[in-house]
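In structure tokens below, several structures.
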Structure 1
């Protein structure tokens, strides 16, 4: 009896680790919106990381978060750092890694708490007409084994996609109001 019980406990303990071997570790999210402003105006605004405070859902989750900056905003190497006691915000930083003027900004997001992760993100702008711009905001993420088990219980792509989409809606309202 004790042997069967011990075997059952061993199976219950190891089963999640075996399942985690089969679960995805990566996810990718891209959202987009059309803004009725010229691409030059939209790109100039979104390349400034400090401006994300005006439209990013995450930047608005904790009005008391501590922020610090290194470098010149809107240029490669600029770093925006945040620290929050709110676990949904945590501690991390975002750095501009590359800029293709008028077209694309690549970021690196480095999360330090409540978990550690380094993930790429980007924003692109594309002229659809003289006064219309398609903006895309994308994020790639990963969860290392065995944390990737969370993919079975949480839909990261939908959750992050909703936040990015809400941010783009706020960006559109902000820029079109000017």
Structure 2
């Protein structure tokens, strides 16, 4: 619980904004009273350590045995890297991968970068879920590549616009480390 509380504290300090009037435009086009710029947390030394540990612990708690973790660039990238680094330190390595928003225009023209292969078991990760749009794009690309998605884990579920339900409708088990309730309940 201490690591979780520390992560909430860092997010409050670095990444969370609230307004009494809805003024924050979301990627979905909606407007909200609160906004999370999670990169300010996930790219910080302490935040990266906590995220890596908490997500890795969630994977183990769920009993998953996965080859890799990744998602749509850029929100998923620091989380995947943090989990890969932490997993190595506890001698249970999980590879990180990145799903491009568009396939690379040269070379192998890959939609995914990382040490993964079709048939590998993976976790799709994202920093924040509202509608689930970017997570769903990651799921679709991963499946087209031949990856087997054992779970979707998000750092923060905003609990609005049916993000969780939209992801679960694709047959993916959904888990979150935190939710908006960790920030608005006080």
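Each reported figure results from applying straightforward, stated rules to the coordinates on display, with no laboratory input. None of these values were measured; they are calculated from a predicted model. Cβ atoms are built from the backbone, for glycine too; each structure is taken alone.
By the measure distance in nm of label points 7 Å out along Cα→Cβ at positions 49 and 65, tell me the structure among 1, 2 with the highest figure. Walk me through the intermediate numbers first.
Values: 1: 1.2; 2: 3.1.
When distance in nm of label points 7 Å out along Cα→Cβ at positions 49 and 65 is calculated for 1, 2, structure 2 comes out on top.
Among the shown structures 1, 2, from which was the value 22, 19, 11 of semi-axes √(5λ) of the Cα gyration tensor in Å, for residues 33-112 alone calculated?
Working: 1: 23, 15, 10; 2: 22, 19, 11.
Clearly, the read-out refers to 2.
Source structure of the calculated read-out (Cα extents along the principal axes in Å, 77, 33, 26) within 1, 2: 1. Between structures 1, 2, the greatest calculated value of relative contact order in percent (Cα under 8 Å, 6 or more apart) is seen in 1.
When FRET efficiency 1/(1 + (r/R0)^6) of positions 25 and 73 (r between Cβ atoms, R0 = 35 Å, to 0.05) is calculated for each of structures 1, 2, structure 2 comes out greatest.
When distance in nm of label points 7 Å out along Cα→Cβ at positions 1 and 121 is calculated for each of structures 1, 2, structure 1 comes out greatest.
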